[in-house]
Structure 1
Amino acid sequence: MKDDNRKHPFRYSRQDVETASEVPDTPQTRSPAYALAFADNDFLCRDELRPVRLQLELLKPEMMMNEAGIESTIVMFGGARIPAPAEKDTARTETLADLSRFYDEARTFARLMTERSNANGGLSNVIVTGGGPGVMEAGNRGALDAGGKSIGLNIVLPHEQAPNSYVTPELCFNFHYFAIRKMHFLMRARAIAVFPGGFGTLDETFEALTLIQTGRMERLPFLLFGEAFWRKIINWEALSDAGTISEEDLSLFHFVETAEDAIAIIDREGS
């Protein structure tokens, strides 16, 4: 096997994996000790290899997004349980049914941002979602409506699931570690749009706000869709009044209702 792009004269590791699979069957070759370390799944899943697995989860999507030329992203967080308006009758609560309007806002926001991205080559401000249903599906769907690419950062959950069908296949990644997944959400972010959601959405929201508040991440447009929802579940001013955050921290984010509202803020604050 020869690859003119190689920068070294050594054999490919893949060549040795193939060769090792054809060795004579003996007690020695059947032993787990004989397996090539990098091709031994049982070995890679040992507790002691956790640092290696963390590195691999950071490295694989980073390399593939670099190879795809992705320059920057627009992050979309939001609830997996929010249905499309046409399916709101299936919502398990009246509140979820009412929140279905944000599915359309998410889809519109993603479409408009992707149209702008496409006008500039389609590699900057690419939509990235968690790759699941609900608001995430709406984001990837809106990007596809505009004829553009979008990223999905899926994660293995105890129940069976699959990425939504609107994610660009070659930009659809799967994770074991929530922490590494969240790093990939923010590493190329130029704006963050958060729609109503549950524990996962809150976790992502507060982690990103904390990074900005503490100066561990540059300030960027941070948009909370649905002011009534956010004010009902979080008493933001109470945090400031108690002194657990500064009054200035309340300016780290903006409440918006529509895709157009969000884009106006992105234009004003820069993306």
Structure 2
Amino acid sequence: MSANAATSRAGRRRHPWSLLRGVAVTAVSLVFALPIVWMFAAAFKTNVQVTDPSVGLFFSPTLENFRNVLADGEILRSLRNSLIVGGVSTALSALIAVPAAWAVGRFRMHRTGSLILIARIVPAVSLLVPWYYLFARAGLVGSYTVLILSHMFVSVPLILWIMIGFFEGLPVELEEAARTDGLSAFGAFWRIALPLAAPGTATASLLAFVFSWNNFMFALIFADENTRTAPVTLFNFISYASTDWGGLMAAAALMTIPVVLVAVLGQKHLVAGLTAGATKG
């Protein structure tokens, strides 16, 4: 009986903290979700309703913005371009960065890791002028190639730096046992380390893809009308004299949906990757 009473008192003590934690999580979630909700709501409003503070979430919706945005096919073409650039740059970056991260993490190449961190924090804007000169001389400006290469400059260090921690957290004894059974170093990486690091690879790749999908600066400088990505197309709704808020919100909603779908479909791996190593040691 005394044990049950103690458990009951402990539960009552924890209850206020659990309630407070739930309220805090709900408040933070609302803060982050409100702009997204407003964006999707504004996509179904007229320009007058968007700029009218008295019009909240209860109004007569219209599909006119989506019809206007989809009429010329520009947004669909830019979404396709974003998908091509983001998918290819992320795949190539993971192909390069994951084995490199295993080598750096497994063989304790701390100096190499520091150089990678330096490459990660260098502002990409500082490289736009020399990049443009080199790519223009090579005849690549306006092509998918220049966009993919420029995005890889950020994606490769990002994936590599994230994955170093994952590989350092894997038990080295598993690979040593595989080597004892006759596997080469690369064989141990391919058959043992890589499957175990799958959640981390998925997390790093998803973050790299989101960066590429949302990147505006590289596409603004290096793309032309045929390779223009979605963020640049959204910028076209803003002019000197006025802004088509309804069209802008409709195009932004269409641009947001693919990333949300990728995040939802990869939620299991994403959560596992973000929480991996939390209990290390």
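To which of 1, 2 does the computed value 28 (relative contact order in percent (Cα under 8 Å, 6 or more apart)) belong? Among 1, 2, the structure yielding 28 for relative contact order in percent (Cα under 8 Å, 6 or more apart) is 2. helix-only ellipticity at 222 nm (-39500 (n - 2.57) for each DSSP H run of 4 or more, over all residues; to 500) computed as -13000: which structure among 1, 2? The read-out was computed on structure 1. Out of 1, 2, which structure matches -1.10, -1.30 when log10 I(q)/I(0) by the Debye sum over Cα atoms at q = 0.14, 0.17 Å⁻¹ is calculated? It was calculated from structure 2. Comparing distance in nm of label points 7 Å out along Cα→Cβ at positions 18 and 114 across structures 1, 2, the highest figure is found for 2. Here FRET efficiency 1/(1 + (r/R0)^6) of positions 66 and 258 (r between Cβ atoms, R0 = 25 Å, to 0.05) was calculated and came to 0.95; which of the structures 1, 2 was it taken from? Attributed to the structure labelled 2. Given a value of 4.2 for mean projected area of the Cα convex hull in nm², for residues 26-73 alone, calculated from one of 1, 2, which structure does it belong to? Answer by label: 2.
Which of 1, 2 yields 13.8 for mean count of other Cβ atoms within 10 Å over residues 130-137, as computed? This figure was derived from 2.
Where a number appears in this text, it was derived from the coordinates with a stated rule and is not lab data. Just so it is clear, the structure is predicted and the values come from calculations on it, not from any experiment. Cβ atoms are built from the backbone, for glycine too; each structure is taken alone.
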